[in-house]
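Enquirer: These notes open a run of structures that come right after.
Nothing in this text is a laboratory measurement; each read-out follows from the coordinates by a stated rule. Predicted, not measured: the structure shown is a model, and the values here were computed from it. Cβ atoms are built from the backbone, for glycine too; each structure is taken alone.
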Structure I
Amino acid sequence: MDTNYNKAVVARIDALGNGDADIAELDELCHPDLVNHALAPHMPKGIEGTRLFLQRARREHHPVRWTWSTLVAEGDYVVQFGEREQQWPGGSFRGFHVPAGVFRRDSAFAYRLVDGRLAERWAIRDDLAMLLQLGATQLPG
C-alpha cells in the first residue's frame, strides 16, 4: 500500500484510541497476527488485548486528545509524534498511586503495516511528565 493509505489507517486507529470511532473497526484495521508491543505483559496478545485495552480506557469518561501531532510515513512504517492531553481517573500506575487529574505528555506511536493493516504497534510516552504533573512523585532538590 502507499504511504497515504497507511497514514489513513493509522488516523483511523488513532480515532479509536481517542474514543472517536467504533471499536468494531479493529478487525478491519488490524492484521490477524497483530503484535501490540505497548500492551502490559498480563494483557491478552493481539487484537483481543488491544480491544480490551480500549474498552478499559473508557474514553467517554477519561478523554485523551492530541494538542498537536505529526504523522511521518515511509513504506509500511508510520510514526505519529506529538503532545497528548489526557484525563487520568486516579489509581495505580507502574507502582505509583497517581491522583486523578489532567496532564500533558510527549508521546510517539510507531506502526508497521502489512497489506494495509496494522501488524505491529509501539508506544513511547513520557510517563515521568505524567507522574510529576499529577503529583505522584517529585524531582529531588
Structure II
Amino acid sequence: MTAPFIMLVDDEVSFVETIAKRLAARNFEIITAFSAEEGLEKLKTNQNLDVIVLDIKMPGMDGLEMLKKIKAGFFRTEIIMLTGYATIESGIDGMKLGAYDFLTKPCDIEELVGKLEEATKKKRAHDKKIEDAERKKLLQKYEP
C-alpha cells in the first residue's frame, strides 16, 4: 500500500505541526490547513486525499460545517473528527453527517495512526469498487 495521504485541519498550529511530524515519521504523506476555509481550498487541488483529520471547534467555519461541504461535494475522502472531551456529542454529530470516526483531543498518536490506516483502507477499497464498476460499464459498451 502506498503511503496514506492525509490532511490535518486544525487552528492550533503547534498541535498540527507536532502531529504532522509524528505522522510523517511513520511514512504518512501530510498536508496541513489551519482553518476550514484553507482546508477546502487545499482539497480542490488534492482530491486524491485518503483521510482528513478535522477539528470540530475552529474560528470561522467549524469542522461540522466543513464536513457538510465535503460530503455535499461528493468527495470520497474519509473524515476523522477531533473533539474536546466536553464536546463528544459533536463528534457523534459528525459521524451522523458521514465522518468515519472521531477522537478526543489530545489524542493518542498510536490510536490516531490505527484510525488513519483503517480509514485509508476503507477509502481505497471504495475507490477500487467504483473503478471496477466504471471499467465493467465501459467494457459492456463494446460487447456484441
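Enquirer: With distance in nm of label points 7 Å out along Cα→Cβ at positions 13 and 125 as the yardstick, tell me which of I, II scores highest. Provide the component values of the computation, followed by the final result.
Expert: Values: I: 1.6; II: 4.0.
That would be structure II.
Enquirer: Figure out for me which of the structures I, II the number 25 belongs to, where relative contact order in percent (Cα under 8 Å, 6 or more apart) was derived from the coordinates.
Expert: Working: I: 25; II: 20.
Here the read-out was taken from I.
Enquirer: Given structures I, II, which gives the highest value for distance in nm of label points 7 Å out along Cα→Cβ at positions 117 and 133? Let's see the in-between values first.
Expert: Numbers: I: 3.5; II: 2.9.
Top value of distance in nm of label points 7 Å out along Cα→Cβ at positions 117 and 133, among I, II, belongs to structure I.
Enquirer: Let me ask another. Looking at structures I, II, which one was helix-only ellipticity at 222 nm (-39500 (n - 2.57) for each DSSP H run of 4 or more, over all residues; to 500) calculated from, given that it came out as -17000? Present the calculation step by step, with values, prior to reporting the outcome.
Expert: On the way: I: -8000; II: -17000.
It must be structure II, since only it matches.
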